[in-house]
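Okay, got some structures for you below.
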Structure P
Amino acid sequence: MTLTLQQYLGVDYFVVPPPSLTDLGLTTGYGIPAFRFPDWMYCPTCKRLAPGRKFGFVAKPRCERCRVRLVPSRFVVACKNGHLDDFPYEWWVHRGKCRGERQPELFIEMKGEKSTLESIIIRCSGCDMKCERSMAGSFGNEALKGMKCNKQRPWLRDRDPSSCDEVMRTMQRGATNLHFAVTSSALSIPPWSQQIQVELGKVWAKLRPLINDRNTFLNVVSAWNLPKKCGCTAVELLEEAKRKLDHGSLVVQKSWREILEGEYSAFLRGSADEKGEFKTKMAGVPEFAGDYVDEVVQVLRLREVLALRGFKRITNEWDIDDRSSFNLLSRDVKNWLPAIELRGEGIFLKLNQSKIQEWEDLPEVRQRYSYMLAHAERRSVVRIPNLSIRYVILHTLSHLLIRQLILQCGYSSASIKERIYSTFSDDNSLDMAGVLLYTASNDSEGSLGGLVREGEPARLDNTFRQMLEASSWCSADPLCIQSSGQGLEALNVAACHSCTLLPETSCEARNCFLDRAAIVGSLDNSSLGLFSPLLSKREV
């Protein structure tokens, strides 16, 4: 599936971040390039505030007067197009241009004992009028009105050649909304989850040019000890490399639909590969929810590849299929992306499609979600390619099950993630109705076995009973269950932090498109809940 993700993102390979210099026993000459930002700093002793070049240091940022380490500026400015720059202190304190004959010389001071913006004073000693101004109001929507965006991209050491009419906003350099990572991930499924393909993927960038040179390829893989790692011969490695190359050249671009449909089919087929990165086991269906759940798959081992595509600033609004909706990592489009490998375990549930279809066709159900779906299609900041009524119920079921599982399996709520498999509206789409609840970590914490055990019929039976019991009432009811819209852009119905929402790391849709009533029904209409008939027999 790593190859499928490459085809979806339009790259030839992924690159894993290198280990730390300490782990490699090195001190210099290896690692990830970095730059110092913000450029403006101040001396905690003399309070001088200036760009780094004016302090006269060579390597370590020190004040040439006081010989103490400089402190980076607390404030920066950014715009929605991703541009980033130092806060315009000179412009701010003078409200335009310095009126002094000398060059502006700024100092930053704290007045009073309060650590508020009003107590931070910027003062200019090079000004005839001895200008000074507090930072109060610098975060206002019109605080930098009249100041154009400089289109600076310090991480690329250049200025964006395209135009930018966005208003710059003052932000703290450690603000969480200064950088939203845009990522895409896929699970490794057969045949790309086999150990031989995983090992090839790790060195694919170096081996790919050697495939047509048989002798060199065989000598290189033997020198790297790859045949022993994979449990095969060097010739078999060459054949698998050709297969990987041929598959990559067959399809120019994969869609997100094809990725999800491939994973969904892999769970239903199953895999007992002991050495690969994808191992599953079919489990029995819980008796209590047997009419609603068709298949339960215990995912004993899985591998998730998470690729970093770009980032956003200020707002995390982007379209998963539109590169122009977020900032890329480089000036030019590269043939690779940085990525990491995560390993874990999970439970896959396939729901009864006829039951869901019957529920979806109810007039009251269609009416309940008509506004949510129309609003999401029109202007939502959260883009889900396969958003539908079915997605809402699958997503809600996933959240409620995770909230129950964290009480039983030992993982924290932020450690269990979801993957929703709902039918796309495209022609010839695979009919899907499944959820994957899984852990994924870059260490052993992701595969301790506690979550897989919860997939056993008796334990899952109890999980469903407890989940329905917990979700039938919320501490915010009746306000929550009777809500017509709440959460981000009112994209939830009966769903709040007390009953349904999860940590952001667990949810694939930013805690949107949720409705507890889709599971248990509302106070005045039980037919809204797909699982509401089970409420009467949950104590049996």
Structure Q
Amino acid sequence: MPDTLPEKLPNLMYLNLSNNEFSGRIPASLRRLTKLQDLLIAANNLTGGVPEFLGSMSQLRILELGDNQLGGAIPPVLGQLQMLQRLKIKNAGLVSTLPPELGNLKNLTFLEISVNHLSGGLPPAFAGMCAMREFGLEMNGLTGEIPSVLFTSWPELISFQVQYNFFTGRIPKEFGMARKLKILNLFSNNLCGSIPAELGDLENLEELDLSNNLLTGPIPRSIGNLKQLTALALFFNDLTGVIPPEIGNMTALQRLDVNTNRLQGELPATISSLRNLQYLSVFNNYMSGTIPPDLGKGIALQHVSFTNNSFSGELPRHICDGFALERFTANHNNFSGTLPPCLKNCTSLYRVRLDGNHFTGDISDAFGIHPSLEYLDISGSKLTGRLSSDWGQCTNLTYLSINGNSISGNLDSTFCTLSSLQFLDLSNNRFNGELPRCWWELQALLFMDVSGNGFSGELPASRSPELPLQSLHLANNSFSVVFPATIRNCRALVTLDMWSNKFFGKIPSWIGTSLPVLRILLLRSNNFSGEIPTELSQLSQLQLLDLASNGLTGFIPTTFANLSSMKQAKTFPT
């Protein structure tokens, strides 16, 4: 930055050099700009710390130095800038405590010193900033309690954001006196105790995030007074009790997240009154009972998670009425009945988890075309029917698990177009026929489990010289062929499970050389014959080998003594 600026522009009042490539120190010559009111030099490559001479520039109203590489401490002399209204030193590499002298800035309305390396406490002397409106110290290393005196001294406060620090102690009940407050973010600290009922006095509050702390006790009923609130986040705490029915009074609420607490009881029926609700997350609690049948009626829910509770009964028929649902997880509950018909028309779905429930009904027409779908798990229920050809149009699908149902039919070319598929689990259903030839061309597939079905026929050869498959489960089917040569191309294979089929012929010696990272090899209960190939002893990572109940002859190779990774070994007669 040029030193000659004061000589050429001695009456300069406004200087904005932000978003450039200036480097070096902030020049001391700037102190000669005695009439300067606004100094904005953020987003450059400046170094050398925040200079103390800035404290002598008595006319400054705005000082923005952030997004540089300044480092160093915050000079206490900045507290002399009695005209200062806005101070922003975000992301500047500061390593400092907060000087109590900043509390002398009686005209300061905006303070942001976030994303630095601040330590120590929040000085009670900051109560002297009596004009404060927007206060942000997020993403630092601040400790200690939040001084309650601040909120009896800042009547104009509209935003208080100190998330991602290490503050301890209770949330001051005096927050309730900052009646103009719109944004209160205290998340990701170490705050403890209960949520003060006085927060319900903040009738202008629009955003409240207390998540990821150590809070205990109930959600106060007074929370229902926050009729302007659009986002309430209380997740990752240790809250108990129930979700209060007064939640239904929060008519502006769009986002409600109370996951990972110890909440009990039912989801209150009043939650169906929230006509603007888009995001509802109550997973990882101890909640029970049925979901209010009108939840979702006439609104456009986008994200719903009931996971890991003890909910029962049917899923609400209206939960996807707005066809806007993108993420829907209700796994590990006691839900029953059929899937909501409206799921079929939610074309924006990208993640669905309904596993670990007791759903029934025909799956044939339960889903439609979901071009954004990435993850689907509906395992462990009692679903019947066949898989629709529409699944082939879910081209972004990476994870599909429908194991443990009673789904049947021949798969033909289903899934052949799913080039992103990495995990496929169709085990323990009633599928039959041959495995589609194209499955062996899916270049992203890492895990395939088709065990416990009625598959038969051959495993077709792959045109690819190497497949990425790491885990292959073919057990408990009716395959009646020689050992599939296609498996030779799966050099990354870790688990190969072929037990309880009718595979016959010799166990190929190439297993020992072509599958170098194999750890589990299960060939039990087939019709293999001949001798055990000595090459299997080259599987240096093999931990489990089961060749029982076949027609093998000869001796166990003495070189098996080299299989040092084996988890358990039995001594066989030779």
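Output the label of whichever structure in P, Q has the greatest value of distance in nm of label points 7 Å out along Cα→Cβ at positions 78 and 462.
Numbers: P: 4.5; Q: 5.9.
The maximum falls on structure Q.
To test your reading of the models, identify which of P, Q gives 1.13 for Rg/Rh (Cα atoms, Kirkwood Rh) when calculated. For Rg/Rh (Cα atoms, Kirkwood Rh), the value 1.13 is produced by structure Q. Out of P, Q, which has the highest value for relative contact order in percent (Cα under 8 Å, 6 or more apart)? Checked P, Q; max of relative contact order in percent (Cα under 8 Å, 6 or more apart) sits with P. To test your reading of the models, identify which of P, Q gives 2.3 for distance in nm of label points 7 Å out along Cα→Cβ at positions 294 and 502 when calculated. Computing distance in nm of label points 7 Å out along Cα→Cβ at positions 294 and 502 on every structure in P, Q gives 2.3 only for P. Source structure of the calculated read-out (helix-only ellipticity at 222 nm (-39500 (n - 2.57) for each DSSP H run of 4 or more, over all residues; to 500), -500) within P, Q: Q.
From P, Q, which structure was mean count of other Cβ atoms within 10 Å over residues 110-117 = 9.9 calculated on?
Values: P: 9.9; Q: 20.4.
Computed on structure P.
Looking at structures P, Q, which one was FRET efficiency 1/(1 + (r/R0)^6) of positions 62 and 334 (r between Cβ atoms, R0 = 41 Å, to 0.05) calculated from, given that it came out as 0.10? Answer for the origin of the read-out: Q.
Values in this text are rule-based calculations from the coordinates and carry no lab data. Please read these numbers as outputs of a predicted model, since none were measured by experiment. Cβ atoms are built from the backbone, for glycine too; each structure is taken alone.
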